[in-house]
Structure 1
Amino acid sequence: MSTKTTLLDYERSRRKRDPVADAAPLEDGYWRRKKLTEMSEREWEALCDRCSKCCVISIEDADTNELYLTDVSCKLFDTKTCGCSDYANRKQYVPDCVKLTPKNVPKLDWLPRTCAYRLVSEGKDLFWWHPLISGSEDSVHDSKASVRNKTRPEGRLKMPGLIKRITRWPTPLEKPPAKYRRRRRVRA
């Protein structure tokens, strides 16, 4: 089992375990042919692009329902590695941490429009910078799609402090930079 931090809670998943499917190489473009509910544990896990925008605190305007993103991340988020520092125990420390599932993804309007789970749920394809497309785990960062090294932990911030931290995140690059080389695909 991978030691990488992911959005999928591997041990407590209700998803059926298929050791053969989990050990097999990922099929190119499987996300184009399968619904989220049809994916194996391994396919679901590999679908996360590791942008970590879901770990950034957002504020919803009660009157307009408009969502404002901040540059403040969950207290367990490690901005250098762009992942959770204690994923296995996160619910103990952050009870409102949301586990993404095929059932709740379509309902989570706060997921970024670039989120691979959201894109697949909406019948769209992944962006060029997704590791399953680019073959590189760094492409999500190179494209400016991730929050790596761009956040600060929530600490003791209350609402007035959060409002001051509202940020307009850059739009990810539509195309790879001129000198960007496509690497061999990453096999998760």
Structure 2
Amino acid sequence: MATNNKGRRDFMGMALGGFTALGGIGALYAMKRTWDPLPSVKAAGFTTLNMKDYKEGELVTEKWRGKPIFVLKQSADTVAKLAKEKPDDLKRLIKVGDGHYTVCVGLCTHLGCIPGFRPETNDFLCACHGGMYDVTAEVTKAPPPRGLDIPPFKIDGDKLVLGEEGPEYKKMLEDGITMPV
């Protein structure tokens, strides 16, 4: 009878050990799932914009990683005027297909306020402290220390993928046109 109890105890010990191991694996899997970013967070990392949808002179505010992104398609007249008067500011525009676009994070580089676009003067005004930006989002009146930041982007045909660093964006970083966002 003693051997029978020993066999039963061995079986019970192995069964308990097996259930404990399965429970531990389940707990580790659950912990790993809580560490993974949510699908909504992963999706927020990249935003694809179809640039054919934008109209000249009309500011559209998109959202990327919880930040407002200003998209403004420039008219041929505006581009020609910039080429003549401020050729360096043309470097801030993103060329997709035949269009030139101002694409920037819509947060003032001074204190993070959201500047308003003024179509009648074709510029941005930050009402908090009077900072101004031109149509390319370059600062024209202090206190902002620099132009509005350009988010990382990659050009994919007629689309702009925000959140991915393409060669055009890397060149802007190298040339000091924008700062990393």
Structure 3
Amino acid sequence: MSDPSTTPVPVLDVWCDLQCSDCRTALGDLRALRARYGDRLELRLRHFPLEKHKHAFAAAQAAEEALAQGKGWAYAEAVLGKVEELGRKGEPFLVEVAGELGLDAEEFDTALIDGRHILAVDADQAEGKAIGVTGTPTYVIGGERLDGGRSQEGLRERIEQIADRLLAERA
């Protein structure tokens, strides 16, 4: 019997485009999952910027910079909460949000210029394509892919069923 403290917690990969209104809609579910599971479930933001969203690739890079500065999810949620504004303002908006969250906005600006996070975003996108992600949000947990791009109806309940099963197996 394995020691639960050494077994990694279940991971929920959230494939997301930070300029996607469906991903914004999913925020409520993600917050509820975080509230229910706390640190018993790792929510991992994975980047899948869609070509139709002009600023999504830059937003993904900015989210990586926010993660490097310790506020990845807070930043992603702040940007998702204002997808229309991102659409209108583009990259200056990404730097503005960083400043509002108390992050080093100058470093954000530099990161977007020097492209230091492009490889991380490209790697996520390539992995997403390899496992069949076609739209956002898409969730992967316990080897099961759940597509929220078409409909998010019942997805949180399904994620909870899988998470509960994985946690029970771990115990």
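Upon calculation of relative contact order in percent (Cα under 8 Å, 6 or more apart) from the atomic coordinates, which of the structures 1, 2, 3 produces 27? Kindly include the intermediate steps, with their values, before the conclusion.
Details: 1: 27; 2: 17; 3: 31.
It traces back to 1.
Can you spot which of 1, 2, 3 the value 9, 29, 26, 9, 6, 6, 6, 5, 3, 1, 0 was calculated from, given it is P(r) over Cα pairs in 10 Å bins from 0, in percent? Spell out each step's value before the answer.
Values: 1: 8, 35, 38, 16, 3, 0; 2: 9, 29, 26, 9, 6, 6, 6, 5, 3, 1, 0; 3: 10, 38, 34, 15, 3, 0.
Matching structure: 2.
In this comparison of 1, 2, 3, the computed figure -4000 for helix-only ellipticity at 222 nm (-39500 (n - 2.57) for each DSSP H run of 4 or more, over all residues; to 500) is attributed to 1.
Any read-out appearing in this document is the output of simple, stated calculations on the displayed coordinates, not a laboratory observation. As the structure is a computational prediction, the values presented were derived from the model and not from experiment.
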